[in-house]
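Q: Listed next: structures, encoded as structure tokens.
The numbers here are math on the coordinates, done by the rules we state, and not lab data. Fair warning: this is a prediction, and the values are worked out from it, not measured in the lab. Cβ atoms are built from the backbone, for glycine too; each structure is taken alone.
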Structure I
Amino acid sequence: MELEDKVSLVTGASRGIGRAIALKLASLGSKVAINYREGEVAANSVVREIVSQDREAISVKADVADSKAVKAMMQKVNAEWGKIDILVNNAGITRDNLLLRMPDKAWDDVLNTNLRGAYLCTKFALRPMIKQQWGRIISVASIAGLIGNAGQTNYSASKAGIIAFTKSVAREVGSRNITANAVAPGFIKTQMTEKLPDAIKESILSMTSLRRFGEPEDVAEVVAFLASDRASYITGQVISIDGGI
């Protein structure tokens with residue numbers, strides 16, 4: 001129960017990696033706000049699962065790329081529990097295409113959700129963290145942000161941006177006892193990776209030392225560690241969770 005009395009906000013937490021992170025933080029005693037943009041039924045299902053374990057949770061609808069919506073979301077969490085201790089910037093989308101064929105909207109949508117979303121959520125969450133002199137900001141980047149990926153220039157750019165953003169935030173708020181770190185998952189079993197053609201999956205597995213895809217829980221375990229006091233002297237770092245690509 002090392003996160004007892006802590007309040008966590010996980011963006012994009014209705015499914016996949018975000019859901020696994022929310023459940024893990026709750027299992028360690030944290031109250032958890034489940035953010036979603038679409039998929040209210042799935043988000044409320046996560047809330048019910050947490051509540052069934054005698055933990056506290058709420059769902060909060062907000063587009064993380066919308067400044068007013070993010071501000072309202074933070075106000076709702078603060079009104080419910082009086083603070084925000086842990087922010088997990090997980091919300092992300094893909095709009096894959098080769099660069100020469102990529103519509104401007106596909107670029108803008110991905111950068112707005114993935115990078116602007118992390119910027120807005122972090123910006124609004126920092127004030128209460130600074131006031132209480134304690135906070136954890138954990139952003140979900142990607143292996144694509146470290147090595148790139150053909151057909152994902154927009155996604156890779158957004159995740160590389162999150163890495164640089166994280167390192168800069170760590171420098172800005174470290175003196176206030178707030179850490180900022182990122183995790184960079186490789187290929188994790190989610191709805192996003194399930195859509196990949198079999199040939200691509202085989203190619204990915206051949207590059208992965210462990211010869212298997214990761215599970216959302218593999219990412220959740222590292223996020224939970226970074227959220228805890230066990231990681232109090234770790235900040236500005238990017239931890240790859242990629243099976244050894």
Structure II
Amino acid sequence: MPNQQSNHPRRTLLLTGASRGIGHATVKRFSAAGWRVITCSRHPFPENCPWEAGPEDHIQVDLADDDNTFAAIEEIKRRLDGNELHALVNNAAISPKAEGGKRLGSIDTATEVWRQVFRVNFFAPIMLARGLIDQLAAAKGSVVNVTSIAGSRVHPFAGAAYATSKAALAALTREMASDFGRIGVRVNAIAPGEIDTAILSPGTEKIVEQIPMRRLGTPDEVAKIVYVLCTETSSYVNGAEIHINGGQHV
């Protein structure tokens with residue numbers, strides 16, 4: 001196992017939303033460092049993701065469904081088989097669009113869409129962390145919530161339900177940092193800006209003109225910070241929200 005001492009037990013990451021973009025890059029980053037990676041997503045295991053024991057350590061779950069989420073938590077515990085959980089990365093999120101890919105604002109977003117978005121983007125992270133609290137505490141582990149630049153400003157593409165769910169997740173990160181920190185588990189957030197993934201909307205090039213670094217970020221640039229937040233390099237970082245956006249937020 002690379003990058004891990006032979007007398008150090010293998011570390012385990014649980015990652016939601018693993019099938020593309022930031023999630024995919026995060027899996028590769030941790031796997032390359034010798035971690036065991038358990039992945040969760042709505043989709044079956046993506047065969048194009050080359051990490052060790054991928055299919056065996058993938059759980060298909062609909063995080064918008066409470067019962068399905070609770071069942072997934074029990075399955076994760078079974079797969080951990082009494083071992084510790086060193087990191088939980090809550091990356092899964094949904095951002096519904098109107099017809100033609102248009103932005104859904106606060107007036108035209110259906111109530112059920114609000115509920116679905118919050119179940120995935122906000123409730124699932126705390127359900128998973130609470131459900132796996134013993135395994136996280138045993139490892140003195142780390143939780144990373146993936147928020148968004150859209151959580152702190154009106155975004156031209158991200159809808160109102162997505163943006164408010166991310167703002168709520170940022171506040172939840174602070175609450176979790178206070179509560180989980182007392183049992184030795186650190187909780188932080190990363191807030192990506194415009195990252196070069198398959199879900200970029202048309203017109204993103206106009207936003208790039210306003211970013212001081214004049215370019216999109218890469219999924220690996222995000223994954224590197226996630227990795228830091230789950231390792232000893234950040235051992236006294238708790239309750240932070242790190243902006244990964246090339247200076248867009250300034």
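Q: Taking helix-only ellipticity at 222 nm (-39500 (n - 2.57) for each DSSP H run of 4 or more, over all residues; to 500) from the coordinates of each of I, II, which one would give -10500?
A: II
Q: Kindly point out which one of I, II the value 1.2 was derived from, the read-out being distance in nm of label points 7 Å out along Cα→Cβ at positions 29 and 221.
A: Only structure II yields this read-out.
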